[in-house]
1. Supply the structure label, taken from I, II, corresponding to Rg and Dmax of the Cα atoms in Å with the calculated value 24.3, 99.
2. Here relative contact order in percent (Cα under 8 Å, 6 or more apart) was calculated and came to 26; which of the structures I, II was it taken from?
3. Consider the structures I, II: one of them gives 0.15 for FRET efficiency 1/(1 + (r/R0)^6) of positions 133 and 333 (r between Cβ atoms, R0 = 25 Å, to 0.05) as calculated from the coordinates. Say which.
4. With distance in nm of label points 7 Å out along Cα→Cβ at positions 237 and 277 computed per structure, which member of I, II shows the largest figure?
5. Which structure, out of I, II, was P(r) over Cα pairs in 10 Å bins from 0, in percent, for residues 53-140 alone derived from, given a value of 13, 45, 36, 6?
6. Using distance in nm of label points 7 Å out along Cα→Cβ at positions 117 and 325, single out the structure from I, II with the greatest value.
Structure I
Amino acid sequence: MTLGSLKSGLDSRAVGSWLSGEGPQGDIVISSRIRLARNISGIRFLSKTSQTEQKDIIKSVDNSLSQALISHGRKLVEVEDLSSFETQFLLERHLLSPDFLKSKAKRGFFSTVDESFSLMVNEEDHLRLQMLGSGLCLDNLWDSMKRLDERINSVIPFAFEDNYGFLTACPTNVGTGMRASILIHLPGVVLTKEIDRVLRGVLQLGLSVRGTYGEGTETKGHLFQISNQRTLGQSEEEIISTLTKMASQLITYENEAREYILTKMKNFIEDKLYRSLGILRYARMLTSDEVINLLSTLRFGIGILPNLTAGKLNKLMILTRPANLQFFFGAEFSTEQRDRKRAELIKRALKNVEA
């Protein structure tokens, strides 16, 4: 089966700018994210709406993007018009949530071409706004998100109460409606067996630790998603400040762990690094989980191996996921065929990386 073009308008052979690896501390912090939950004033929460009302919400949001000069002529895509392959593709790119895919509501989706801004309509709330950026850049993301939020709110009024803030379907989001998070790579802290102690410190600050794709997902490749839990009683700036300070501490811990490993365990880590490179370059079949773990080890080679960059590894991390891989090659594959195509893609991408 040949896969057609993506109705979401994204490029199946490129990845979003948030994966460039060029942001602050981009060798350790893969990305920063800010998500806002919003509901339209005067309209019932999603669980109480009919499908007709849900369609009206989609139309209202689509019009608001146009009037606020955000959509640049592009339209919201209705999720029922997307194939299961494309929704999985968007999930793998962190543009849709697992809950959004499970929902039976009429749903809409929008993303800028560079994936820096995206929007889910009728997930749990009427709107879920999201901004993604490379590296540790929460302050800059909030500046941009605040402007977009205000522009949309100038067209469609959001449900807001002076004593509580923004009103949301789930009480845990009431207040700012904000979830700020970072996706951070901590192999050094894991290898030095300090990860449990470090994560206890994260939890003590009222932050949460989740898997790569958020709540309910497992941690793979030494990647951790750190985010705020409280949205009520703190300003957006306070939430971002707390998370940024913790991220800076985690970066310090990781750099110290890597220095220790490269000094005290040099032979061990170099063996793991070159073994990983050898497998990635010469294997004929590779599974998704194998690739995530091998790429995690290969990140130790940034600055050591020529032509190896965080951006290149970030790109492979996404393009080798099952749906992205199939859209990249434009065809539907069996599991075995995917494993062969995955190895082919990685070999091509790493051909100039020499031990």
Structure II
Amino acid sequence: MKNLVKASIAILVVCVALIFITKSLDTNASKSGKNILTVYNWGEYIDPALLKKFEKETGIHVVYETFDSNEAMITKVEQGGTNYDIAIPSEYTIEQMKEKDLLLPVDHSKIPNLKNIEPDFLNLDFDKNNSYSIPYFWGTVGIVYNEKMLTKKLDFTSWDQLWDPSLKGKVLLVDSAREVLGMSLNSMNMSLNETDSTKLQKATDKLIDLSPNVQAVIGDEVTQLMVNGDAPVALTWSGQAADMMYDNEDLTYTVPDEGSNLWFDNMVIPKTSKNVDGAHKFINFMLDPENAAQNADYVGYSTPNKAALKLLDPEVTSDERYYPSAEVRKNLHVYKNLGKEKIGEYNELFLKFKMSLK
């Protein structure tokens, strides 16, 4: 009898163990399969309510991670430690990812809402036919400033006004080599995609001349500093400027006449994806007019979704600071992938400039 009891207990223990193992396997499968979607995006670059809405509509749980630079993003994807299903890089980074074979092609038949994208934002040089990327947001690089805090009347119609002696210790710069060196190149009417080392050195020398005016080279903190009135001038992106102006009506944003950067952030599917079908569902979801409008209203950047534009405040969509006309855009230029060696040179020169601030 005792042996029978022992046998029954043993069988029960094995059954419980098998149930536990099965559930564990199911859980692990769901964490890397059809029931989960891992999204890698810039900080504060999506309305969190949309993630919840997507989960409710699809039953797919979203794991959301953020990065602070294209370089950090591409390194993480290349290392392959996390199976990202969606990433949102900028145009020149998409070129790099294509070259490194880090992306899966996008199946347009699974994205019917692609019809909502303005044709001007499709089939661009960095990804012809949008084979690997779908537009998310776009914008410009320019100057945000508080006229009431300036001791001299400046309108920043020229980049050179940043070098004005009245701005000593008052200028904030974003911590990004392409933007800061690009600003200096633009000020000398040189290309944002300059590869000539002599010209790049000249741009760096001019930046070093700017050093006395620089208060700090920082990241997202620039928003709060400008809103609080801790600085009167900053180099920034249009959407970030929109956030600042929403919280401080004394601020305004402009793109200098010499021209600037016109950038595009697109949704891509990294080759590490374990939920390709879910990734397509997410892209299509984000291209829905109501969702795209809600996202643009929350984030503050310009949407390429023509159907969503009709749902946004006309005061915003008619403001050329955020939605510059096609004529104005002719003087704006898209970053190109300059190659690992040249990007390394940009980073070294940018570091040289930052060292001059000490």
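1. Answer by label: II.
2. II
3. It traces back to I.
4. Largest calculated value belongs to I.
5. II
6. I
Read-outs: derived from the displayed coordinates by stated rules, not from any lab. Computed from a predicted structure; not experimentally measured. Cβ atoms are built from the backbone, for glycine too; each structure is taken alone.
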